[in-house]
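Q: Take a look at the structures below.
Any read-out appearing in this document is the output of simple, stated calculations on the displayed coordinates, not a laboratory observation. As the structure is a prediction and not an experimental result, all values here were calculated from the model. Cβ atoms are built from the backbone, for glycine too; each structure is taken alone.
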Structure 1
Amino acid sequence: MIVLVFKYLIPKGFRGFTFFPFVFLSDKKDKSNVILLNHEKIHFRQQLELLLFFFYLWYGLEFLVRLIQYKDRRKAYLNISFEREAYANEKDLYYLKQRSFWNFLKY
């Protein structure tokens, strides 16, 4: 995982973005934010499991479905299964050690 600070790539209202093998952050202070980095590591694992392409295909399609469902971009984003898993477990720094394969399906 390669962590880079590039604030102009991150959408407004967000602090990080993972695109294998990179994690882009909007602020250099976040390089030491273990919770944010753990959240991004969870996405890193999800991307590996779905071979990148299928991760982004699924992510995009699920976002569209959630957008139709909730009619709110923020709610749609927060209810994507990948995000739900990452937010639910970002504070558990040992989560990835015991996480089962394709665990995002539970969300």
Structure 2
Amino acid sequence: MNSRQKGARGERELACKLREYGYGCRRGQQYSGANGDADVVGLDSIHIECKRVERLDLYGAMAQSKAEAKQGEIPVVMHRKNACEWLVTMTLADWIELYREWEAGL
């Protein structure tokens, strides 16, 4: 399987997983090709870079997510390798902001 097909399969898998959590997510490029969307869309204010690889350049993936995120979007990398669960990587500053919002709601 070539890397483009594997990437598309990973994006579909992640979108399906997010739908299981109740979010209306889909592949960002499935309808019109390279349109500037995130790899997976449907989470407001989150720019998702999806990586489904065995070896990941995490800092490179985060740099890509940051570069492609629109103003007001939090760049994240959602990734997994074979036989492992999905993980989310984001900057500490963005995580702290989310945590503070959650903490204020307690």
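Q: Once mean count of other Cβ atoms within 10 Å over residues 80-87 is calculated for all of 1, 2, which comes out largest? Walk me through the intermediate numbers first.
A: Values: 1: 18.8; 2: 10.9.
Going through 1, 2 one by one, mean count of other Cβ atoms within 10 Å over residues 80-87 is largest in 1.
Q: Now a separate question. Between 1, 2, which one scores greatest on distance in nm of label points 7 Å out along Cα→Cβ at positions 64 and 88?
A: Going through 1, 2 one by one, distance in nm of label points 7 Å out along Cα→Cβ at positions 64 and 88 peaks for structure 1.
Q: Moving on to the next point. Can you spot which of 1, 2 the value 1.1 was calculated from, given it is distance in nm of label points 7 Å out along Cα→Cβ at positions 24 and 40?
A: Details: 1: 1.1; 2: 1.8.
For distance in nm of label points 7 Å out along Cα→Cβ at positions 24 and 40, the value 1.1 is produced by structure 1.
Q: Sticking with this one: Given a value of -15000 for helix-only ellipticity at 222 nm (-39500 (n - 2.57) for each DSSP H run of 4 or more, over all residues; to 500), point me to the structure among 1, 2 it was derived from. Before the final figure, lay out the partial values.
A: Details: 1: -15000; 2: -13000.
Derived from 1, not from the others.
Q: For structures 1, 2, calculate mean count of other Cβ atoms within 10 Å over residues 8-15 and state which one comes out highest. Let's see the in-between values first.
A: Numbers: 1: 10.6; 2: 18.8.
Top value of mean count of other Cβ atoms within 10 Å over residues 8-15 goes to structure 2.
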